[in-house]
Structure 1
Amino acid sequence: MKIAGLQKMTLLDFPGKVACTVFLPGCNFRCPFCHNGQILDNSVESAMEPEALLSFLKKRQGLLDGVCITGGEPTLQPDLPAFLRSIKALGYPVKLDTNGSNPQVLKALVAEHLVDYVAMDVKNSPEAYPLTTGIANLSLSPVQESLAFLLEDHVDYELRTTVVAELHSPEHIAEMGKWVQTVALGKKAKKWFLQFFVARDSVPDSRLSPPKDVQMFEYVEILTPYANKIEVRG
């Protein structure tokens, strides 16, 4: 297991918990707005050994309430299940961030009770997914399968969308909401968070910008019929 980085404490990433965030490298998407662009290639050097991370977690027992696993796309790591077993053995709840592209891995992790909370990115409307993910011939079938699985409430979850002024429009947002509703067979999503894009040096496309506040709150109104809870984060 290669670990690209560790944020030793966060109050934001795992709702209701004081957690740390573990960054795993490698991703099958190339979103132009990705704020972890420096770890998209799995060939990046490891920042620490898994044993060192587990030692850190042992020392933080009683101080941390959970562990967030993010990327990149964590489900691409073949050693992820064994890694999560080691973390769970220490008594930590685990939150997984995913783009939904590996539904079989997601389902297996949930079935083995290796994750307690899943945050899945819903990037855009189906039509805009290739542009938003940077993958021209992207098949949405795996993403839709993961989305359907989460919407069936097998595990606590949230949907989240990073909003970029150049990539999202009211029409995109409306179509995204309708898509999720269709996948959910008419049921509302449990929680959906809209996040402002943040320009950083690590972002692949430096020309991108966040939406204006008024635009973001318009998007909240558009998505309100499709989620029980929808909020702006960041």
Structure 2
Amino acid sequence: MPVEKDFKIKEIIQRNYNVKSFRLEITDWLDFKAGQFLMVTLQGNPKLKRYLSISSSPTEKCYLEFTKKLTQSDFSAALGNLKAADTVSVKYPFGEFILDEANPKVAFLSGGIGITPIRSICKYVVDKNTGTDIVLLYSNRSIRDIVFKDDFSAMSRNYPLLRVAHVLCEAEKGFKCTVGQINASVIKGEIPDYQERKFYLCGPPQMVEAMRKILSDELGLGVEKIVTENFQGY
């Protein structure tokens, strides 16, 4: 059952020009699984409420972190004004976007801020050294839009079974990526053993649906091979 608690903000991290992570102080064990999400309420106002993915892993026991793209919404404005030591109300955990550790090979297809639960899952896999073979295709407009770029670089160095392939609309000299969008050809090229993998999709709803259709209609994967999460945290 989800529980509701007030947390004090421990640290705020600027991830890129419009994305921030909020780390919350914890005093006891938090029972959640990598990939799940929470509900954040600001100022005790039910109108300032959002469901946001947990971007930290259960293995990171010193804080609970959520990450948000700051938009023009009232919620984003209020969130962006918060400082360390301020308090937020959190209800958690929710969601079934959870790694099936019985699958030795998995793939993640993600776009933009949809990377947050995937960061949680990958960090868990790396810290636990589960032996899961992971390929991540991460789509963004440009390099400046990538979230957790340094985190994933460090994880892939420490855990050779994690490979990250960036797909960008705008190429940048010296940065390895595929230019364009994730499609059947890109998936086949970056994940030649795609038929052996279970796919997890997370990003804007339209992207998730497009990826689901590519996997099922063009690549012939069954529904049991596809796990989706329409990211709610905009």
Structure 3
Amino acid sequence: MRRTLLHNLLLLCLLFGLLAVPLLAEPPGAEITYNLTVTPSVAGAGSHTTAGGSFTTLVLNATTQTPRWKAYVGNVTGTFTLRDANNASIYSWGDAFTGGEVYSSRAASPGWSTLVCGNAAVISSEENFLNMTVGSVDNISATFNESVHREFYAGTTQFAASTCPAIATYINSQPQGNGENADFQEVLLRDTGNNLIWTALIDPDTLGYDNTQFDFQMIVPEDQYSGTGNTYYFWLELS
């Protein structure tokens, strides 16, 4: 009888111990192990010489670097593991992911369990915060003006195909169209606290914007009048 009672108590302790450790609903923070930030050189001025009394019609062209966005591209590494609450592993599966998401936000602690698609009201609020002009060709609403993307999960939340604002970044400096099968898609999410979460869908070892292999590409908005820029936090979810 005592052995049976002890056995039952041990089972109850084990059960309550398991119930006390929740399933992870939020992605782990991403450790940045390498970074290189570059900006393009400014093109030199064109010139033209004419004699006095002449009349010249000019067609001028310039490619202007937008100060309202910044880009992040790169590769990811990670390990699937089974751990307890003290981060002790009982087994690991190595670096063998086939997809996932890179998340970035100005919010240090978004509400991961409350994620939904970004909407016009939150986008407008973010544009105001970042001093973006209404009607500008490169503000957030003009950039993320379509909703075409593949199905994906953010934690345990499923997002059906083509339900959220999304873009597909360039391949070899060329637009690839916003089809649901496009590579390097970026989807705009938000939490119920109205924090925007920029979500790059991972495409492992895929030729990217400069024909170099990357796992992800994303752009995030910035305040052109900020001298130092805004801090963005990164999380990584592998699948």
Practice item. Check the numbers for distance in nm of label points 7 Å out along Cα→Cβ at positions 56 and 72 across 1, 2, 3 and tell me which is largest. Key: 3
Exercise for review: Determine which structure produced the value 37, 31, 24 for Cα extents along the principal axes in Å, for residues 136-215 alone, calculated from the coordinates; the candidates are 1, 2, 3.
Suggested key: 1
Point to revise | Origin of the derived value 5.6 (mean count of other Cβ atoms within 10 Å over residues 48-55; candidates 1, 2, 3) | key: 3
Practice item. Assuming 2.1 is distance in nm of label points 7 Å out along Cα→Cβ at positions 120 and 208 as calculated from a single structure, say which of 1, 2, 3 it is. Key: 1
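Read-outs throughout are calculated quantities, based only on the coordinates presented, and are distinct from any laboratory measurement. What you see is a predicted model; the values in this text were computed from it and never measured. Cβ atoms are built from the backbone, for glycine too; each structure is taken alone.
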